[in-house]
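Chemist: Take a look at these structures.
Readers should treat all values here as calculations from the given coordinates under stated rules, not as data from a laboratory. This structure is a prediction, so every number in the text was calculated from the model and none was measured. Cβ atoms are built from the backbone, for glycine too; each structure is taken alone.
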Structure I
Amino acid sequence: MLRHIIALIAGGLFGSGLFLSGMTNTAKVQGWLDVFGDWDPTLAFVMGGAMIPMALAWLVRNRRVTALTGAPLPPPASSEIDRKLVVGSVLFGMGWGLAGLCPGPTIAALSYGGPGLYVFLAAMLTGMLVAPSLRARLDRAVPAE
């Protein structure tokens, strides 16, 4: 039960932060990404505001073996830069730049997003469903180095 309450509070804070910061506004996100045009630097503060608490969370995580709920913490993610990371990053960046949305803001904007958001949501969910089989097929065709 405590785990669900913590998840609800964390999700509510995260969604509220995305909304208040403008991350659910596709025009603002695309303005941030348009560094050679009419660049809007205001989301740099959002990025910095996200990185600072995350760095502190990593420091705390390194000193703990269990979460506040008592569940074991997963091991740290790999820091290896491989083909999967590069391809995934490129695809994420392309989608973010074209649509002005990524998964978190998409979920936060569900109640007011309009038709474009729902098209993006459908494409995102389709990509999430197709990705494992596509990755397996690519790994068989071109083995990782």
Structure II
Amino acid sequence: MSIHIQVQTDDFNVGDEHNTLCSSNKSDGAVVTFTGLVREFSSGDNVIALELEHYPGMTEQLLQSIAEQAQTRWQLARICIIHRVGYLALGEQIVFVGVTSRHRQAAFEGAQFIMDYLKNHATFWKKEHFKDSSNWVEFKQSDKQALGRWES
């Protein structure tokens, strides 16, 4: 069992991260990955970039805690969470979550749990940049609702 947490400004290579999850792993039959990207539209406006800030030290601890909860709940063997910070242009990668488990349902649920908890509890602050303005992103009700399925 292993957990890899990284908060960084540099981009990551999804293929490399997938290969790391699979290398020398003969016991797991499922690998699930998720990659989040900076998208163009938010609240009806054209986003040109996203700026992410975090609380160093605390952010990594929270991500570790989320990963440990998922690992215990679904017996996930390997977990990788990479989250970028800084100024990210349209289409750039923001987050990577990868998990392995013996069976697919555990892998799918574990990865979704990690993303739902990350969106609601990790100490990241997002600012959307538009052509002539910018604004801080508020928590979405849909993210809070997604979290509810794991807390019942």
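Chemist: Taking mean count of other Cβ atoms within 10 Å over residues 30-37 as the criterion, which structure among I, II has the greatest value? Let's see the in-between values first.
Modeler: On the way: I: 13.6; II: 16.4.
Across I, II, mean count of other Cβ atoms within 10 Å over residues 30-37 peaks for II.
Chemist: Tell me which of I, II gives 2.0 when you compute distance in nm of label points 7 Å out along Cα→Cβ at positions 70 and 102.
Modeler: Computing distance in nm of label points 7 Å out along Cα→Cβ at positions 70 and 102 on every structure in I, II gives 2.0 only for II.
Chemist: As an exercise: helix-only ellipticity at 222 nm (-39500 (n - 2.57) for each DSSP H run of 4 or more, over all residues; to 500), calculated from one structure in I, II, equals -22000. Which structure is it?
Modeler: Corresponding structure: I.
Chemist: Have a look at I, II and say which one yields 14.6 for Kirkwood radius over Cα pairs in Å, for residues 62-117 alone, as calculated.
Modeler: On the way: I: 14.6; II: 11.8.
Structure of origin is I.
Chemist: Quick check for you: by relative contact order in percent (Cα under 8 Å, 6 or more apart), which of I, II is greatest?
Modeler: Details: I: 29; II: 32.
Largest calculated value belongs to II.
Chemist: Assuming 1.06 is Cα Rg over 2.2 N^0.38 Å as calculated from a single structure, say which of I, II it is.
Modeler: Of the options listed, only II reproduces it.
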